[in-house]
Structure 1
Amino acid sequence: MTDLMLRRDDRPDGGLTVHVGGEIDGATAPALQRALLDAVATAPRHLLIDGAEVSFCDSRGLAALIAAWRAAGAAGVPLTLHPSPRLRRVMSLAGIDTLIDLAESPR
């Protein structure tokens, strides 16, 4: 297992980017979920999850992303995910790639 990398960047436009890298699995998914829910709680104008550096994601990682998507929807915070190719593939196989707004680049 590799470490999960999380970095948060407040943007001048009032948006927030959470950069995620490494492996998202049973050991790291709780930290990811906490970080994303904390980000939603700050009520940014827009939340971008930059997952370009995610090398692995299991069902617990997907559950953390879905929890963030649900919380963002409930809070009225637009959420976009920029997935790595591996993360995009896992999301597609699980059928959740149509739930979350996906971006081709981390705008």
Structure 2
Amino acid sequence: MSANSNLVYPPHLSLAEAVAAVIGGVVAVTAAPLALGAMGFTGTGIAAASIAAKMMSAAAIANGGGVAAGSLVATLQSVGAVGLSTSTNIILGTVGAAVGAMSE
């Protein structure tokens, strides 16, 4: 008998752990777009006088007057405009669920 003979496979979640996992997944998927919007990355563009506007200004100055395609600011603006991809939502949900299950 091995030292880990008390481990159950597959691992089973208690009801509380399952509920925490679901809540963690939902929070992760909904929080990312809300956080981007709060920073100023909106569907209509970068909001004036926002954190996003300051990031865009700094990126443009550093890049000689324009924001480089593929840069962090350009990527966040793209996500703010069209939302997260399905695969990104799945990853966020999975990570959020794992964190939620571990927190219980």
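Just so it is clear, none of the values below were taken in a lab; they were calculated from the coordinates. Source: prediction; values computed, not measured. Cβ atoms are built from the backbone, for glycine too; each structure is taken alone.
Once distance in nm of label points 7 Å out along Cα→Cβ at positions 34 and 90 is calculated for every structure in 1, 2, which label goes with the largest value?
Max of distance in nm of label points 7 Å out along Cα→Cβ at positions 34 and 90: 2.
For which of the structures 1, 2 does the calculation of Rg/Rh (Cα atoms, Kirkwood Rh), for residues 18-65 alone return 1.23?
Working through the options, I get structure 2.
Determine which structure produced the value 19.8, 67 for Rg and Dmax of the Cα atoms in Å, calculated from the coordinates; the candidates are 1, 2.
2
Given -12000 as the derived value for helix-only ellipticity at 222 nm (-39500 (n - 2.57) for each DSSP H run of 4 or more, over all residues; to 500), which of the supplied structures 1, 2 does it correspond to?
Among 1, 2, the structure yielding -12000 for helix-only ellipticity at 222 nm (-39500 (n - 2.57) for each DSSP H run of 4 or more, over all residues; to 500) is 1.
For relative contact order in percent (Cα under 8 Å, 6 or more apart), find whichever of 1, 2 sits highest and give me its label.
Largest one: structure 2.
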